[in-house]
Structure 1
Amino acid sequence: MRTFTTKTELQQYLAETRTNGKTIGLVPTMGALHEGHISLIQQAQQYCDVVVCSIFVNPTQFNDPTDLEKYPRPIQSDIEKLEKINCDVLFNPPVTEVYAGNEQWHLNIGELESLLEGKSRPGHYQGVTQVVCKLFDLIKPDIAFFGQKDYQQFLVISQMVKLLNLPVRLIMCPIQREPDGLAMSSRNIHLTATDRQHALVLSKTLNWVKENFDSQKLPELKKSAEAVINNVPDVELDYFEIANGNNLHPADQTTNNVIALVAAKVGKTRLIDNVVIRD
């Protein structure tokens, strides 16, 4: 695996790669890699000749400095995991290599910025689009791979690609789960053993909603789901939504593309999860 920390060296290497007619895949991450990330890289290896994994804890997408500070950064462990699956390239730049001084950025991504995650984390998606646009511009991938767990993020990046007319194909890959159903996340490391058990209510409730979608009215389903989650100790529900998968507006029984999404604070750790109900 080739490792780069500067834009110049990475661009030189990728220019040679393109000259040889090879396709480039990108898996952007913030590190603390788990099997969910690994599955994205393995998916990318099926589609592309050369796979670049970026590890960069992006400061502009955190609206809580404490959250940024405590975000896990086990870089040596990450490198070992990437080498084990024969990832081609790691791009692991310092902040100063990505951002030059006090940069200004605003992209009008519409109402996605004020719904669900956008409402709970003001400014978050501006930071996401800012850094992903930089990575796309630098790496110029043919295809970029993202996880379904950050479903709204995928919609936002899709909107950015459309608005800026960027020549990249996006692929969303399925959520990877622990054997008990918990969605894999870099944040799971912060869960205590008790939190870990309490967190299972999220995936269980999503699955229950999926199973009962055709037999109950949506307002009743949503109300029941919220009640179940609110009944678990040390779980603070942010939102539970049964939404149109295209725009995250509330769904109804006639909506073709339906997704249920949840966000909650379990102990001190905020978790998100979702399940596609109808596609």
Structure 2
Amino acid sequence: MDDAASRLLRTVEQYGSALVAYSGGVDSTLVAVAAWKVFGGSKMMAVTGDSPSVAKRELTLAEAVAHKVGFPWTSVATHELEDPRYQTNDRSRCYFCKSELYGVLESLRSQSGYQVVMDGFNRDDVGDFRPGLRAGQEHRVVSPLKAAELGKNAIREISRVWGLPNWNKPASPCLSSRIPYQTPVTVERLRSVEAAEDALHDLGFNAVRVRHHEHAARIEVPPEEFPRILAQRESIVKALKQVGYTFVSLDLAGFHSGSLNTLLSHTEGTPKG
């Protein structure tokens, strides 16, 4: 593991300073910490995009991790929801989101004098259909984890060894990924999803998705959590009806990141989320 961590640090050392596109997830946290170790606090900044598509809980956690570890952090407003192409919510949604984020970060990088923008794209992402990656390439975003040939297992292990508090944090894509393709993304729908997932998090469920189907909420948790869901059925139904859902269902297939992608043609690829 020392070898993998050293490869990452050597990769980062090729640059003089960096802004890091930092979501608070495991991958981007490791990149931020590597940049902090290499450059120190004066030549790096972790930046989190703030918009209605980002759960406030995730923004708060990202800030908390940065403060606990000690690397510089800030947030910037992004405005992807003002783009009709993003609102349309087709399979290119992530591209327009990342284009907005990287455009904002590139402007900040240029104004502040940082050399590059870095992201958390890693070796295991290669081959997946990820429209946001094209946006990163267009904006010349650097991907140290991919360059160091690090996959998810190595990333979590380095993070654990380095003592990062979120080394085992479940992935948490943006809230728009809970809305079926072709259903327009609106602030109201995002707020419904966020409130529903907050209610489930408050009840102790960490790996959870609430898929938005207008009046119906479809809950995804790992199958081993089904007994706990059923044990708290009344509380869950009450909480989600207070959010505005009429029907509350449990998906018996269990938690599956990107489950709404099954509605896409297999020939189109499967965006993550």
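Taken together, the values in this text are just the output of simple stated rules run on the coordinates, not laboratory data. Computed from a predicted structure; not experimentally measured. Cβ atoms are built from the backbone, for glycine too; each structure is taken alone.
Set 1, 2, criterion distance in nm of label points 7 Å out along Cα→Cβ at positions 150 and 254: the highest-scoring structure is 1.
Assuming 14.4, 41 is Rg and Dmax of the Cα atoms in Å, for residues 30-141 alone as calculated from a single structure, say which of 1, 2 it is. Each step should come with its number before you reach the end.
Values: 1: 15.2, 41; 2: 14.4, 41.
Only one of 1, 2 returns 14.4, 41 for Rg and Dmax of the Cα atoms in Å, for residues 30-141 alone, namely 2.
Across the set 1, 2, distance in nm of label points 7 Å out along Cα→Cβ at positions 54 and 198 reaches its highest value in structure 1. Taking mean count of other Cβ atoms within 10 Å over residues 62-69 as the criterion, the top-ranked structure out of 1, 2 is 2, with the highest value.
One of 1, 2 was used to compute distance in nm of label points 7 Å out along Cα→Cβ at positions 6 and 70, and the answer was 3.7. Which one was it? Walk me through the numbers on the way to the answer.
On the way: 1: 3.7; 2: 2.3.
Matching structure: 1.
Of the structures labelled 1, 2, one was used to calculate P(r) over Cα pairs in 5 Å bins from 0, in percent, for residues 102-189 alone, giving 3, 12, 22, 22, 20, 13, 6, 2, 0. Name it.
Working: 1: 3, 12, 22, 22, 20, 13, 6, 2, 0; 2: 3, 11, 15, 18, 18, 19, 12, 4, 0.
Of the options listed, only 1 reproduces it.
Here mean count of other Cβ atoms within 10 Å over residues 38-45 was derived from just one of the structures 1, 2, and that gives 21.1; the source is 1.
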